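J.: What follows is a set of structures for review.
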Structure P
Amino acid sequence: MVDTVSQKVQVKNKQIVNPKYIYVRNQDQLKDMYEELKDVSPIAIDTEGTELDPYTNKLLLVQIGSRTSSYVIDALSIKDWALVKELFENPKTLKLLQNSKYDYKVLKQSLGIKINNVFDTMIAEALIRSGLPMGENRTGLGFLTRRYTGEELDKSIRDTFTRFTDVLSDDNKGFIQGGEMTEAQLKYAAMDVIVLFPIFDAQYKLLQEKSLVKVANLEFTVMPVVGDMELRGFQINVPKWKDHIQTMRESHKKIAKDLQEAVRPYFKIHQVDLFGNYGDVINLNSQVQLMGLMNDKLNLNIPSTGVAILEITDHPIAKLLLEYRKYEKMISAFGDSLLSQLNPVTGRLHPNYQQARTTTGRFACSKPNLQQIPARGEGAVFRTFFEAPEGRMLATCDYSQQEMRVLADLSGDETLLESYRTGKDLHSLTAANMYGVPYTDDFKDKHKDLRQAAKTINFGLVYGRGASSLAPQIGVSVEEAKALVVKYFEKMPKIEKWLKEAAKFGVEHGYVETLLGRKRFYELPDPSDPNYNREISGIERASKNMPIQGTSADMTKIAMINIAKRYEAENLDAGIIHTLHDELVTEASEEHAERAMQIQKEEMINAGKTLLKQCPVEVDGEISKQWEH
């Protein structure tokens, strides 16, 4: 199907290899370009600059193309961008871009232009191929050009634009080759917009064929919200952060010393330095030595020293090793490497939120990954170092048991729905049904063990986990865990029915989907493959989880769009600065913080109502100077 589309568009796009373009270097040429393109839709847009960071980037070129013409604008020669702003902000004009979020941030930061109504070829491809092998950067423009046109793009020329950083003078002159862009650079820039038309034509057909247009529109519409979120960034209290990291290093060092002393009696060699201090007897980061200690010296007979195994190993040395690992992980994740990513211009962290990186539609976060900051436990203190500036506040809202509510809606299970409709504690109600114990308001205190087992199964099933995975977390044998799961499904058969049907659907149809229609596709293994059963089991597990987690992700993105619209409509000094799956953080002025949180709650609930028809949605929130949960 794709090859047929590609063959059709290749005939129309011979100029991809040798593009014709107009080099725009003055206001008269810019006006001519505007007259040519003002009523054209779609148009294609791209930019070239010296940096990936919009705050340190120097904008060099702005490229605009139609199906019949291409313009390369010298950004250092143009002073009045009003006509370009009118063109780019026209809501009736569809704009084609590759990785639109980057150009959105660059154009907004450099020129005050906010592009809208986009079609992003990178995001479209991620939706079309979601779940399928994505090696070789299969959403990159080079691959997309080859796939949909058969032509090759020489992306190595892109690196030449970064060299302008060293030759730009204060009066914005000083191009390579005596003040001029090279022909190769201009052709490269022109090709980047020309090639978007055949890719768009092919992708749009595929989106229609796969019933993904609605999901694509959601992703394209949320893009500017994500771009603004990244531009705002998140402020961090650096001195407090450094002090806490130092405290953790000291604790880590002490635990390492305690561990060495604890294991010393099990070893015959005791090295002493010149000052009479004992040396280490074991490398605490060596798996070979640790396994030798645990099994040969301590006779614990454990399969590994992973966290899950150590948590259920009843030995003081195992507990110490668990503590050592915890501090080591937090120091590695939250130490100087995070602070090194503070922006030199804003002094804030500006993470990259990838909206189509995961197969479920959940945001991924990097540079740095603020989604790994713990919400609970000892590591949660790191959240308190994320602060609002003077005169501003943070409004943090999160869905209450978002994924369990999605499962309740998908399955129609009476126990789950009763809990959410009446306000009863879900895990207590589940445990009461499983074990035949009367539900009471103080069930949580009376029957902690029963409730914990029910809670573990509730959340475990959402992620497609089986009895062998649940057993160590509940603290029972695999056989006992199997019996608990059987009892769970006996009391809640609609959940079992839905999970089985979801798994079966994924294997039979090669995809599963969310309530909105987001899809995850599978490459089904050949029955002759020796790993066939294992791969089918993996598909079944993913098929149970994806509709739940994916619907939750769709819900959060719908909420983000409508929150941003209402902030702008009411002219609030407020904006979303962070998202973590079911959680949104807004920074607002003290004057507007209460109203911002009210809007945030309302739109998160409204987004839930858009997708869930049986189960009510609840959102918790609070206002603070610090990032709260």
Structure Q
Amino acid sequence: MDLLKTINSPADLRKLPRTQLATLAAQLRSFVLNSVSQTGGHLSSNLGTVELTVALHYVFNTPSDKIVWDVGHQTYAHKILSGRRDSMHTLRQKNGISGFPKRSESEYDTFGTAHSSTSISAALGMALAARIKGQSGSKAPHAIAVIGDGAMTAGMAFEALNNAGVHDDINLLVVLNDNDMSISPPVGALNRYLARLMSGRFYAAAKNVGKSVLPAPVLELARRLEEHAKGMVVPATMFEEFGFNYIGPIDGHDLESLIPTLQNIKQLKGPQFLHVVTKKGQGYKLAEADPVLYHGTGKFNPPEGIKPAKAGKMTYTQVFGDWLCDIAAQDTRAVGITPAMREGSGMVEFEQRFPERYFDVGIAEQHAVTFAAGLACEGLKPVVAIYSTFLQRAYDQLIHDVALQNLDVTFALDRAGLVGADGATHAGNYDLAFIRCIPNMVLMAASDENECRQMLYTGYMHKGPAAIRYPRGAGNGTAIVKQMTAIPLGTGVMLRQGQKIAILAFGTMVAPSLQAADSLNATVANMRFIKPLDEALLKRLADSHDMLVTAEEGSVMGGAGAAVAEALAQMGIVKPLLMLGLPDQFIDHGEVQGLLADAGLDGAGIAATIKSHFGLGEPRLVSNA
């Protein structure tokens, strides 16, 4: 019997006898595997949380009881059980369902997540909101945060634990999903602590049983001896020091352990902490063997697994990885830092070749930036490889710890602009706006692979903070010059001479601007720098053209176009100016080129918008020869 087809909501799940749940979990895991193989998406993490998802929805009365999934890239089973089974074929596609929890998508998605370590804070807010609204006793809903061991490396998780532990009258459960990794292999003292804690099953079980069976005098004696016993059997449980009742660790794939444990926890008051141990890729041998490879996949054939891709155009991430190795070979001061994104940022080879200068700090972007500042204070030259969307998490450190002190830190901003299937939570649309307003910062945008390499060198050689943004995926095939040459700061370059209309293009908008210019007989300049802006080139273009257009793959508000408008105003130049970029809205998931076309940022869209805005007819086609 196909049990899964009978489940259209968690209420249907709760009608099943417990004896059928293992069968349902097996069917659910198979469905996840087959579904992801057809659409692409996050696989290893989702295969690892099947039983935990089934158990949580079976024991708790969702959506009245609220589950907050940290990061959210492990929620496919949750989506399937909560009424979206028949929509999984649209996963991460335009107008389809999101790969992460999304409040507008389902009432079961209680909190939108995709960045790390937010779940405990959000769940605490929900638990306290219930108390404020007068929901108490059996009527009080539970708030459950499901957080991975990788996400527990971020300071925000501990800030929330510290705040939550003082409230002993709330229905809050934190589930630590301990799978021994985040995306890259685990790092740091917390991971070592959890590994040691695994040896303490005997103590954890003995303590919990003892509380239920010992008479009061003996229990008091046991309490006095507890700290000594912990020292003999297992390290002191820091989660209890935060005010949580710690339970575990238990097998996160054993429904016969999970369900009774959750049912018992449901009866307890105050902050509860359940430690479950799962395996990424569980049930699919290829993913179990290589959970990093199967963390985020494209389409593939499950019996065969992921096949090596044919060599194609070089990605910008590969350009960065090669450059970092080259600069480290030349300069012993070069240090590479990543916040748990070794593979995603292209740093695998760097770690292998320069292990003493490679630092994975875990999912701790704030620490990564200030750590880099400390290195720079001592004369080293740190390079922070970080996704644009994740640098947002370290904005105060960027301003206060790096830029204010004018420290020599280079930021390699991967995934700038639209990112496609990961959607609004991961789009790097705001770095131009939030970086260019910071004093001492240098900000560049690469238009092709070779320019990216030379910009990285330029930023590295600049004695101060510099950021180089580049997009996800492959470039246009531009040949890379191995010789590294610094670009003079604040200088753009003319690419096409036209008449009347000048397009000032930034980064990825250079290529579509050149396409648009062919039908407009427009001038095109690759501005290269957002800060410092090439004001001399801007003045020449303003003096020799009737209309100016800026094009950027970033938010128009506060972005590169705004920088041009500000510079024109400072120079007292009044000239018709059209600023093209991403609109003032969050852009959902979809294929990147299609999303850019929707925003009018492909060649045809740029040309059409310019014609419409300036009331132009159909200009005569003029060759660039």
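Values quoted throughout were computed directly from the atomic coordinates according to the rules given, and no laboratory measurement underlies them. Model, not experiment: these values are computed from the prediction. Cβ atoms are built from the backbone, for glycine too; each structure is taken alone.
J.: One of P, Q was used to compute Kirkwood radius over Cα pairs in Å, and the answer was 27.9. Which one was it?
T.: P
J.: Further, regarding this structure: Using mean count of other Cβ atoms within 10 Å over residues 287-294, single out the structure from P, Q with the greatest value.
T.: Ranking P, Q on mean count of other Cβ atoms within 10 Å over residues 287-294, first place is Q.
J.: Work out the source of 32, 22, 16 here, i.e. which of P, Q gives that when semi-axes √(5λ) of the Cα gyration tensor in Å, for residues 31-302 alone is computed.
T.: Structure of origin is Q.
J.: If helix-only ellipticity at 222 nm (-39500 (n - 2.57) for each DSSP H run of 4 or more, over all residues; to 500) comes out at -15500 when worked out from the coordinates, which of P, Q was used?
T.: Among P, Q, the structure yielding -15500 for helix-only ellipticity at 222 nm (-39500 (n - 2.57) for each DSSP H run of 4 or more, over all residues; to 500) is P.
J.: Right, another one. Quick one: mean projected area of the Cα convex hull in nm², for residues 375-414 alone came out at 4.5 when computed from one of P, Q, so which one is it?
T.: That value comes from structure P.
J.: With relative contact order in percent (Cα under 8 Å, 6 or more apart) coming out at 11, pick the structure among P, Q it was computed from.
T.: Derived from the structure labelled Q.
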